[in-house]
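Structures given as structure tokens follow.
Values quoted throughout were computed directly from the atomic coordinates according to the rules given, and no laboratory measurement underlies them. All of these numbers come straight from a predicted model, not from anything done at the bench.
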Structure P
Amino acid sequence: MKYMIIERYRPGRVKEIYERFDAKGRMMPEGVKYIGSWINTDVTVCYQLMESDSEEKLQEWIRCWSDLVDFEIVPVISSATARGKVFTK
């Protein structure tokens, strides 16, 4: 399953986020795959596309960052899959 992870950086903590990333990497557990990310121009929110078989694995990864970032997990499907759902009886 793919997930859009919305990361809201806590005020004044952005530098710490990048320092931890530089020191430790993404710290993703086995079973979680990073696909890509985009950050707003204010550098306060990151939209990160991830893939995982389990939301529990995502929660394990989130615990590594939850002191610096507030997370929202949104399961997502492709546009083609959504279209199929709309037109399936």
Structure Q
Amino acid sequence: MLDPEFLEILACPEDKSPLRMAAPDLVERLNTKITTTKVVNRGGDRVAEAIDAGLVREDGKYLYPVRDEIPILLIEEAIALEGV
């Protein structure tokens, strides 16, 4: 879990909107999809590893993965949430 004060200062690198922690059920659904189907990030690379948590953009369109308590705030690493 990310520190709430740290989370307050994080923003989407693309549109600078606030980010929120992904609900545990969303992370679970996404991890199931990662292990059973092909999930591709915005950079076009297959997401091969399950995520520990995620940060969801304000509009709910993309999730930035969190691994080992480190948010990966790179636009090309974002995962589209449509259909998850």
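Please state which of the structures P, Q yields -6500 when helix-only ellipticity at 222 nm (-39500 (n - 2.57) for each DSSP H run of 4 or more, over all residues; to 500) is computed from it.
The structure behind it is Q.
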Legend entry - Test item: P(r) over Cα pairs in 10 Å bins from 0, in percent calculated as 16, 46, 26, 10, 3, 0, pick one of P, Q: P
Legend entry - Comparison of P, Q by relative contact order in percent (Cα under 8 Å, 6 or more apart) - largest value held by: P
